[in-house]
Structure I
Amino acid sequence: MIKVKLINTDYNSRSDIIENFIKNFDSSGVIIKDSRNVIKSFESDKVTYNIKSFKIPNIFNAIIYNKLRSSKAERSYRYAQKLLSIGINTPDPIAYFEFKTRLFLKNSYYVSKNIEYNFSIREVIKDLNFKNRENILKLFSEFTFKLHENNINYLDHSPGNTLIKVNENKYKFYLIDLNRMEFKKMSLDDRMKNFNRLTQDSNVIKIFSEQYASLYKVDNDIIYKKMLFYSNKFFSNRSKLKKLKKFKF
C-alpha cells in the first residue's frame, strides 16, 4: 500500500501525533458524523482535530482518483487553503492522507482544526424566532455574494455547511465540506442556482434576494424570481426522487 500525505507546515511538530490518529482512526476518536463519510474528533495538547474519512470509492472512481483526478481529501485541503487566501473562513486545513495501490485509491482522510461555533445557517433559516434572524440572513447573502465575486461556485451550499461563530455581536461565517467546488466566472443564473439547496421558504428567499440585488446592482424582482425558480425546481426534483426510491423493483 502506498501512502501519500501532506501536512501543513504549521503542524510539522505534530506530524507524528496526526499520523497516529490516522493509523488508529477505526479504533479511537469521538464520532461526530457516521454516514457515507465518517468524521471523528481527536484531541492532543489542547488542540482538537477533526478527521474526515471518505468512503472507499467504487472501482471506476478508485482508478479515476488514483490516476486522473485529485481525491476528495486532497481537494478539501487545497480548497481550504484557497478559501483562506482570499479571506473566506473555513476551519484550518492541517493535512490529508491517501492510501493507494498501484491502480486504486483506497482510504483517504482530510484533517482540519476544530472550531467552536454557535450555530449553522440551518437553525437561522428554520427558526422564525431566531434572534437577529433577518440581519443574519442578509449577512449570509453577502457571504455568498463574496464567494461568487471570487469566482467560487460552492456546489454543496446547503444549510448545514455554513457554520456561524458569534463574537461581540459580530458574525463570522465558516464553510465546511469543501470537496465539491468549481472555480469560474459566475453568470447571474449560476449565482441564483447556487442558493437552490438552502430553502424553499419564499420569505427567506426574499431576504436573500433583496440583499443580493443591492450588492449585484440588479433589479430585485429579477433576482427574486430566478432564486425562487431554482429553489422550487431543486426541491421538486428532490421530492420526486424520494418517491421513486420508495418503490422496489
Structure II
Amino acid sequence: MNRQYGLIGFPLSHSFSAKYFEEKFATQGITDCRYELFPIEHAAQLPGLVARNPELLGLNVTIPHKEAVMPLLQETDETAALIGAVNCIKIWRNPDGTPLLKGFNTDYIGFKESLEPLLQANHHSALVLGSGGASKAVKYALTHLGIEYKSVSRSGDDSCLGYADIDAGVLEHYSIIINTTPLGTYPDEGSSPPIPYHLLSSKHLLYDLVYNPAETVFLVKGKAQGATVKNGLEMLVIQAEESWKIWQE
C-alpha cells in the first residue's frame, strides 16, 4: 500500500512541508510514502478531499484553515482543543472505508522548543503580532513557558493592542516580539509589521514564524538595532517531525 500524506491550505505556492518530507523519504529510504500539496480554498472541501484519496493517512494544515477545519473533525486532541487550532490531522479508515479524522497541534511544540534556548532573564513578557491560528499555538506555548503576553492586531480593542499603541513604554516592558502574521513572506518580501523598530535594543528578542525569506524585513530591522532574531524554520522542522510521529502511532 502506498501511504499518502499532504498539506492543505491556500495558497500553497511555496511549501516547506512538501520539500521537507520528500527529502526525508529519500534520505531515510522510505519508499512507500508520498507527500502532496492540496490547495483547497475553503476548509469545507476537506471531507471531499479525503473521500477522493483513500490512501490518505495524514495531513498538515496551514493558513487559512487551522481553525476552520476543527468542526469537520470527528475528534480533537485535548491540547489542540485548548489551543483552538489544528495543524495536523490523522486519518483512520473504518472497515467500510468511512474516514475518522482527529486533529492535533504540533505548532506549539515547534515554537516552544525553538524559542526556549534563546530566553534570557529579562525575557519575561511578549507581544504576539497577529490573531490567526498560529498565534493561538504561540500563546499556549508562552503560557507553558511562564511568559506573560499581549496580543497586537491591526485594529486593537479591549483585549489587545493596536500597532499604533506600541511605544517606548510598551517596548520597555515587552522584550519579546513574535510575528505570527504572513507579512514579509515571499513574494511579498518588502512588507513588515508596522512597529517602531527604532525603539528596539539589544535586550529585545524578535521571532518570526515566517521562514521564507530566511531574514524578513522584520528580522533585518530588529538585528540592526542589536536585537536577537530567529526565523520559523526550526519550528517548522520540529512540528513536521512531531506530525510524522503522530501519523506513525
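No value in this document is a laboratory result; all are computed from the given coordinates. Given the structure is predicted, the values throughout are model-derived calculations rather than measurements. Cβ atoms are built from the backbone, for glycine too; each structure is taken alone.
Which structure, out of I, II, was distance in nm of label points 7 Å out along Cα→Cβ at positions 178 and 194 derived from, given a value of 2.4? Computed on structure II. Source structure of the calculated read-out (Rg and Dmax of the Cα atoms in Å, for residues 138-233 alone, 12.8, 35) within I, II: II.
Of the structures I, II, report the one carrying the highest value of percent of Cα pairs over 24 Å apart.
I
When distance in nm of label points 7 Å out along Cα→Cβ at positions 2 and 186 is computed across structures I, II, the figure 2.8 traces back to II.
Hey, helix-only ellipticity at 222 nm (-39500 (n - 2.57) for each DSSP H run of 4 or more, over all residues; to 500) derived from one of I, II reads -9000; which structure? Comparing all candidates, it corresponds to II.
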